[in-house]
1. One of I, II was used to compute helix-only ellipticity at 222 nm (-39500 (n - 2.57) for each DSSP H run of 4 or more, over all residues; to 500), and the answer was -22500. Which one was it?
2. I, II: which one has Kirkwood radius over Cα pairs in Å, as calculated, at 15.6?
3. Determine which structure produced the value 2.6 for distance in nm of label points 7 Å out along Cα→Cβ at positions 9 and 73, calculated from the coordinates; the candidates are I, II.
4. Tell me which structure, out of I, II, gives 3.0 once distance in nm of label points 7 Å out along Cα→Cβ at positions 41 and 57 is calculated.
5. Given a computed value of 2.1 for distance in nm of label points 7 Å out along Cα→Cβ at positions 33 and 89, which structure among I, II does it belong to?
Structure I
Amino acid sequence: MKNWSELLGRIIIGLFFFYEAFDTMVFFDGTRNTLTEYGIHFAQDFLIVGSIIILLLGAVMVIIGYYANIGATMLFIYWFTFTVIVYSFWNDPPDVKPLHIKAFMRNMALCGGLLIIASRGAQGWRVRRIFHVMRLPK
């Protein structure tokens, strides 16, 4: 049961980041405008394409369990940075502060899950283990 729940958790987290990458690709121009609103003007296209690559690669690594700890670390660095920049509730006006605090805490909880995966890696269901088990005897 432990391996199944870990696999399901990794799939859910990975699918979340797949959605983020897809959303960034579909709304590329909107993402560029958002970066401008947050005062990020330097190499916007490079940053957006880099974030899409990090999101896709990290999500695949987490889901299939192939170096899941590296994939989770990449996603953690990206998501923590994103959360601190976007949901800086300490600078927000009082009318939107509670909403941003909730979003900040939700993202920090996701960062916690990524740190657990980064520290433990993929334990049970992972591609490397499946390939190892399926080796033909010599």
Structure II
Amino acid sequence: MFKAELGALVLRLTLGIIFFIHGLVKFQGGIENIVGWFESIGLPGFMAFAVAGIELVGGIALIIGLGTRIVSALIGIIMIGATLKVKMAAGLLGNGQMAGYELDLAFLAMAIYLAINGSKFLSVDPLIFKNDSQVSKAA
């Protein structure tokens, strides 16, 4: 059990740090640029704010272990959208012009694992939700 929780912690922290940085860069680099890019690929511009917000706030939430299952599910949805809308055309390994979707699949797998299993080790979720049944119901 300890090994599984330790593994989930590694996944949660890795995913959290990576997505926090992705969200931060979107806001620091000018969210208006991301809005324009979203519109150029046929997505509503407002979705750039939603994606960047989920990445930024969700990344922090994953790092501290708050709402791990919900945040991971949202990140999984973002990865599915990124893969289908942006990366699929480049293929699994890329096309020389753009990266492929292999890393997106790895992030998706991490998010799915955390959405299903959660991560209690060094997490604030058990402090807020007193037992597993409540954590499961919240997710």
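1. Details: I: -26000; II: -22500.
Corresponding structure: II.
2. It must be structure II, since only it matches.
3. On the way: I: 2.0; II: 2.6.
Attributed to the structure labelled II.
4. Details: I: 3.0; II: 2.3.
Here the read-out was taken from I.
5. On the way: I: 2.7; II: 2.1.
Source structure: II.
We did not get these values from a lab; they are worked out from the coordinates using the rules stated. Quantities reported herein were computed from a predicted structural model and do not represent experimental measurements. Cβ atoms are built from the backbone, for glycine too; each structure is taken alone.
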